[in-house]
Structure 1
């Protein structure tokens with residue numbers, strides 16, 4: 001292979017590495033949701049506790065995602081990604097020894113503290129190697145790591161919990177992060193010139209850029225959309241199995257398969273929405289967010305119709321659409337934030353802001369969804385609440401003004 005051909009292939013190899021790193025942390029964050037049915041009785045959890053547990057790792061991401069974005073812009077994506085993957089894996093392993101819900105929740109929060117660094121670092125990697133014509137697709141491919149990691153977790157961890165116990169499942173869930181960190185350390189090489197401007201800028205100037213990013217109207221609007229949408233995402237991940245078990249009386253193994261189907265649909269959706277925004281929308285991201293949000297709201301409302309008489313194929317189709325839209329928008333969201341931040345040379349900082357703030361939705365909406373279930377002993381009001389929240393997110397998405405760049409962050413990249 002010639003040197004020119006090697007240079008053309010290199011970005012795609014690095015994209016694979018970034019996707020693997022993202023999958024390793026999502027194996028943990030989404031894997032917790034797949035273990036909730038096995039935690040309810042031993043830890044004496046309520047439905048509201050289930051919402052807290054399902055989003056605990058993502059709640060912890062609030063603490064480090066913004067600093068990680070700043071550190072990535074200043075020192076490069078590689079050290080941040082390596083540390084994030086390895087520390088995520090090692091921390092979640094300690095959950096295997098927890099015996100009470102407060103202790104488990106605390107460990108999961110600290111796990112998220114490290115996991116929050118992988119998204120801004122991975123986003124910067126993609127920005128460095130891909131131009132705007134391929135950026136939406138490339139970011140969406142990297143974001144499939146989230147759903148692929150969750151899909152593997154939904155297939156593997158419940159089987160481990162059934163065959164052994166949930167303690168073993170948590171212990172095993174940490175290994176992918178450690179291995180992915182090693183892969184990034186050994187195989188990834190940042191492009192020349194990627195950090196030059198950041199290292200020339202004194203730290204005080206860097207923090208001024210952070211404050212400027214925080215004051216940007218369109219960044220705030222986009223972050224608000226992400227906050228609402230990701231809250232709905234974790235409602236789906238945390239409560240779909242419990243809803244199907246309670247409403248349709250399906251066993252845990254069957255509900256686990258439907259969770260896996262939903263996550264698989266999200267993986268397909270992330271590729272679709274990224275390609276849709278690149279090719280059909282000519283690089284526009286905001287309309288894709290709006291359409292995905294509308295589909296999510298309609299599907300959430302349709303969950304009110306699900307009952308014991310609902311045919312299994314109809315339930316499968318509805319959960320597929322929920323996953324396709326409700327779990328599929330993230331790549332477009334990250335791309336939009338990257339492009340908004342790139343106008344100031346701070347793509348990773350903007351993504352860090354977005355990842356930090358959107359976890360407020362994970363912290364608030366799933367527990368509120370569960371609290372309504374505890375109070376009303378049904379899911380009707382909870383699904384209505386989710387529909388209203390997603391509709392509000394769609395309205396905010398309509399107000400976002402896009403700013404796009406033309407080429408890759410590093411000259412000579414794809």
Structure 2
């Protein structure tokens with residue numbers, strides 16, 4: 001398997017839609033996060049339209065994928081490392097409403113490690129309740145990173161937000177956006193409609209997004225991408241009017257270095273571990289549905305062995321609890337000129353609290369860490385079922 005870092009630079013105003021309303025007129029913009037499915041569709045369409053890649057080759061890459069893609073997270077001008085310096089806020093994260101050391105929107109975490117320790121003596125519901133009570137008390141006593149007494153109502157939920165490290169703190173990423181206004185057109189007369197205006201919130205050119213792509217050694221995609229620099233793609237709404245232009249660059253990186261940034265320590269049978277969802281977590285039954293408490297995750301899956309080759313290590317996890325909300329994703333395929341299948345799963349930032357029921361082989365930690373880039377199954381080529389295994393919380397509390 002070969003691992004590549006992705007850097008996407010916005011070249012023209014870009015409109016990404018998180019949620020649409022009646023007839024698509026009212027919508028919520030997405031600006032700190034590009035779903036992997038959106039990026040994959042844009043990349044495949046770009047290869048087909050801009051680089052004359054044969055349609056049959058694109059069809060094979062789409063229908064029989066041998067690569068996985070993580071979501072792309074917004075970063076700022078200073079180069080930052082995905083996972084070590086850029087993360088998705090998980091379900092135990094909270095955001096301060098007031099500045100801390102003059103930094104706005106500081107993110108704290110109630111503590112994944114503390115929750116996992118409590119599970120040794122308490123059931124999941126009681127452990128979570130105790131954790132919330134204890135951390136709320138510490139907020140009032142000024143024992144959090146804020147270093148002053150703070151009521152829990154002075155914090156807000158930030159699950160799924162893209163956050164970056166700023167010194168010893170984490171905070172929300174800053175993405176430059178702007179508004180674009182145009183007149184409405186009368187479809188019959190072909191002229192402007194009086195008093196009818198449309199406004200779009202768009203991502204300004206110059207913003208940068210980063211992520212990862214894992215590609216099988218046998219994939220035709222490797223040969224296709226090896227000599228390409230600054231791949232031109234279009235994504236989001238309004239591409240026929242010049243919106244959504246972007247440049248993509250890929251750089252091969254050392255796999256072991258990436259796995260070391262996750263920092264997963266020894267995993268044994270009977271341990272507890274949290275899996276943070278980067279996009280959607282779902283199962284095919286045969287319709288895609290969200291994962292549920294009680295479900296069992298056994299790795300390596302046939303998909304993982306397709307990407308990584310034969311593996312002797314075996315790990316079995318049972319989901320004890322799920323923290324977070326469900327989310328849905330749909331879209332439009334330029335390749336087929338049809339809507340994509342709407343899928344529903346555990347939304348980004350969700351935590352799957354699991355117990356390790358089996359851990360056979362010498363590299364259980366390495367295999368679990370592969371979930372962050374290879375994912376569980378073929379849906380990882382859309383960015384789904386990609387999860388970061390956590391024993392400790394990367395976000396501080398006190």
For distance in nm of label points 7 Å out along Cα→Cβ at positions 17 and 369, find whichever of 1, 2 sits highest and give me its label.
2
With mean count of other Cβ atoms within 10 Å over residues 121-128 coming out at 14.8, pick the structure among 1, 2 it was computed from.
2
Highest-scoring structure on Kirkwood radius over Cα pairs in Å (candidates 1, 2) is 2
Parent structure of the calculated result 36, 21, 15, given that semi-axes √(5λ) of the Cα gyration tensor in Å, for residues 113-256 alone is the read-out and 1, 2 the choices
1
If you rank structures 1, 2 by mean count of other Cβ atoms within 10 Å over residues 233-240, the highest one is 1
Tell me which of 1, 2 gives -26500 when you compute helix-only ellipticity at 222 nm (-39500 (n - 2.57) for each DSSP H run of 4 or more, over all residues; to 500).
1
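Readers should treat all values here as calculations from the given coordinates under stated rules, not as data from a laboratory. Keep in mind that this is a model prediction, so the values were computed, not measured. Cβ atoms are built from the backbone, for glycine too; each structure is taken alone.
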